[in-house]
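Q: Once you scroll down, you'll see the structures, which are given as structure tokens.
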Structure P
Amino acid sequence: MSFEKVKLFENAISEFFNSPHAVAVDCCTHGVELSLRLTNADKISVPKHTYLSIPMLAHKLGIHLEWKEEKWHDYYYLTDNVIDAAILWKKNSYIPNTLMSVSFQFKKHLSLGRGGCILTDNKEAALELKKMSYDGRMFNDIPWTKQNITTMGYHYYMTPETAQLGLDKLPDAIKTPPKQWTIKDWPDLTEQMDIFKR
């Protein structure tokens, strides 16, 4: 199976969300991580009620973690332009001038087991994020052994098989109303988990 399937999936996701570009990755958290790396973020502001992998990125990246009380819906900002939109499923919902990461984890509306996409309207950012997701490599016909790699890569790419599953399931996902998540779907991480009390 060819990586052309990944491009087709990216195009379909970008059309649904109305973002000029979409970069498929192996999970939403890695999409957020790549966005933070690309923008050289030095801190993130995280709601106390969210999935635990997001605040853990602060430790992973060596940046400041700031907790916030926020009753968010569908998405929230981590920085001025990096958005965790893991549960977002709404047509034409891309927010201009941002890097929005959506999730295709098994509990999400488009359930692929694992996967995500970074939505952006910045072509240069999309190209760099694509390279970052794929070990610094360009997606072309030149073998990596013949490429001059200039971008640090992170091996976070989506496989063609996952992309094909996404293409197969997308029509039904578009026709079906998504689950309405609420803030109560996540615990207060700062109260429940010792890892976040340090």
Structure Q
Amino acid sequence: MAQITVEMIRELRERTGAGMMDCKKALQEVDGDVEKAIDLLRKKGLAQAARAADQGLVEPYIHHNGKVGVLVELRCESDFVARTDVFKELAKEIAMHIAWAKPDYIAKEDVPKEQVEREESVEKERALAEGKPAAVLDKIVQGRLSKYYERVCLLEQPFIRDDSKKVKDVIVEKIAVLGENIVVGRFARLALGE
């Protein structure tokens, strides 16, 4: 079985707009073949198109008190979709979400490996100190790591307008509506005094 790398997952995500875990699972199912993974995601309805998301817009958001501002780059495949109200509203909602939730990264794969290892180590020590049994230690650490990702990764965070969904789920819903790949390219959040 081929080793699935972060670069392969990132490429598949950028080409399809599917979630990171969906991309990883698809690559595992097709033994690392990116083109077959694209087809698989499209068949499952998780990727509406396999073209590059090189259009889009940069959406600004300034909080009503003037002390928090966000710029978010939301990409899609065509200028036509970038001009739709659905796409613009999604960009605005993601920018507001970033202002409120303060993510540090877009996706789990963007978190530096050293930081993930440090977080795993801390959580393992914490679980041991709490007297948790060794047999369930890994599950506890993975659960706490998931909570960590929800705090620091935009796509993993519960969506501000509907916390029963993650941000990545909301994006996938809009991909299904618009029929094009949608990707958060990058973002910047500024807060007065931070």
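Where a number appears in this text, it was derived from the coordinates with a stated rule and is not lab data. Quick caveat, the model's predicted, so the values are computed rather than measured. Cβ atoms are built from the backbone, for glycine too; each structure is taken alone.
Q: Figure out for me which of the structures P, Q the number 56, 49, 27 belongs to, where Cα extents along the principal axes in Å was derived from the coordinates.
A: Working: P: 50, 40, 28; Q: 56, 49, 27.
Going label by label, the one that fits is Q.
Q: Identify the structure, out of P, Q, from whose coordinates helix-only ellipticity at 222 nm (-39500 (n - 2.57) for each DSSP H run of 4 or more, over all residues; to 500) was calculated to give -15500. Could the numbers behind the result be given before it?
A: Working: P: -10000; Q: -15500.
Derived from Q, not from the others.
Q: One of P, Q was used to compute FRET efficiency 1/(1 + (r/R0)^6) of positions 30 and 102 (r between Cβ atoms, R0 = 35 Å, to 0.05), and the answer was 1.00. Which one was it?
A: P
Q: Where does the value 4.1 come from, among P, Q, when distance in nm of label points 7 Å out along Cα→Cβ at positions 38 and 62 is the thing being computed? Walk me through the intermediate numbers first.
A: Details: P: 2.2; Q: 4.1.
Answer by label: Q.
Q: Given that Rg and Dmax of the Cα atoms in Å, for residues 54-141 alone, derived from a single structure, equals 19.5, 57, which label among P, Q identifies that structure?
A: Numbers: P: 14.3, 48; Q: 19.5, 57.
Structure of origin is Q.
Q: Identify the structure, out of P, Q, from whose coordinates Kirkwood radius over Cα pairs in Å, for residues 6-109 alone was calculated to give 14.0.
A: Numbers: P: 14.0; Q: 15.0.
Only structure P yields this read-out.
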